[in-house]
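Taken together, the values in this text are just the output of simple stated rules run on the coordinates, not laboratory data. What you see is a predicted model; the values in this text were computed from it and never measured. Cβ atoms are built from the backbone, for glycine too; each structure is taken alone.
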Structure P
Amino acid sequence: MKKLMYVLMVAVVMGCGIGMKVVTVRSYGPIAGHEPFALLEEDDPLDTAVAELVARIRTTDKGMTVRCDYPAVLDTLKALARSMGANLVKIDRHMLPSVYGSSCHRVEARLFRVEDATPFEETITWHPERRLRLVDFKGDTAARPFRAATFCGITYHGNYAANKMMVTVEAWFDNQGSYFNHGDDDPGVLAHEQVHFDIAEVYARMLRKRIDETSFIGRDFNSVLHDLHMAVMREMSVEQDRYDASVYADPAMQPSWSDSVAGRLADLDPFRSHTVTVRFR
């Protein structure tokens, strides 16, 4: 049940605009944000016999002053895929920015619909309707010291659009890093691990709140945002350890922790949206 963590930060990068050339093969209704969804990179294998091709995509450089780093391109692809009813994005070619070409990251990709994207998932973004399941824990259990471990963290990235700077903050679960040894009371252990993920979302909302309450100076924006993020990550790490220590010492404390974390999520409900608009002095 030990909570482990690594920190991943996506820096704020400004570049050129993202355009798209889309060739639609099939049409489906949109899929909800909490449904299983996967993104496969160039080197990730995919048996296309088990997947229906929905569309082929090529992103382009529109030449406008908005964000087009690689995370922005992927965000755009994922949003488009969901809107078209695709639950898997396969990157076929990633073209890096070049001094002699585009300053944008560009990709060629295919959007697929598979019966169940769960086996392909590598991360899960926290969502109130997407609770952790045993199949979400894909890490190797050999020689592991605990019944289960949840690897999760908080990422952020910035986006400039419509004359506003916005920061997206997300709590995420690492499928490959998280593991689960089956035994007695699997549902109880799973509920314990879910609270670890919920604590990550509590601190993601706290980071959104702090960003909302901060008046930034333009030249210091990246460094101040980085410091806010690192402070929240340290606080979350302490909280996760305190949670485990409390429940290890007295398993009867689990309901109290579950209720407390749920209450804190409710208190921070005004910051449930992943995106925060930045204020500058």
Structure Q
Amino acid sequence: MNLTFSKYHGTGNDFIIIDNRKLNVKLNTKQIAHICHRKFGIGADGLMLLQNKKGYDFEMVYYNADGNESSFCGNGSRCIVSFAKKLGIIKKTETKFITTDGIHTAKLPPRPPKGRVMHVCIKMKDVKNIEMAPDHYLLDTGSPHYVKFTNGVKSADIVAEGRNIRYSDQFKKEGVNVNLAEKNGKGIYVRTYERGVEDETLSCGTGVTASALASSLKGISTGKSHCKILTPGGELTVRFHRKKGNSFSDIWLEGPATFVFKGEVTI
């Protein structure tokens, strides 16, 4: 089977995206893992299928690099919106699509970008029931995240610490994404260990969103309603409305979605 694909990245968080509106692409877990493998395949943090869905511009079906279908992906959603715009599916500056965690809205620039980079703003789901422990925050921003504020994040062994938390008795069954964060100028610096990838990713959309909300609770966000985040792969902004009871609504993840290349692979 020959597959035509496009490669995108959102601040270094990279994805393989396939147009599956005709539903002629059916991949199993092993095949997806092979395609995402950085030595034997194309290489990516995840794979997405763009499909038709009545009532929406499209449906996003997301798989982690291990080949398993996963929960929502913030950077991936921004990339697939850019892909849908390139296909001509999105005619306006706003789109509505559906994923595993429900309906999402995205905003695009009024004019096509010059070059390969498009700025995309994606609306995240409302967040409540944030668990606040002495040394971490636990919250779900479309995927579950464990956020820990500490010093020396840039030199930390994120893989070792991430694995220890992800495979602890509390999380080993369902898994959790682990974020290490610290104050960085007027914003925060964040590194992420992702379940399903089982390694560090250069950026994580749901992870920076979780870290931004946690930074608001901690009192170190850029402002009362937004936070600038620097990751190893680039810069993102999270805007939000903080409500009573440590809950958040009107959450938007903003940043670049970059087209890398288009190709064909035989499976």
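Brief remarks follow.
- Which entry (P, Q) yields the derived value 19.6 for mean count of other Cβ atoms within 10 Å over residues 71-78: P
- Of the structures P, Q, the one that 4.8 was derived from, the read-out being distance in nm of label points 7 Å out along Cα→Cβ at positions 111 and 151: Q
- Structure (P, Q) behind the derived value 54, 21, 21 of Cα extents along the principal axes in Å, for residues 143-222 alone: P
- For helix-only ellipticity at 222 nm (-39500 (n - 2.57) for each DSSP H run of 4 or more, over all residues; to 500) computed as -5000, the structure of P, Q it came from: Q
- Origin of the value 20.0, 63, where Rg and Dmax of the Cα atoms in Å was derived from one of P, Q: P
- Mean count of other Cβ atoms within 10 Å over residues 47-54 from the coordinates reads 13.6; which among P, Q: P
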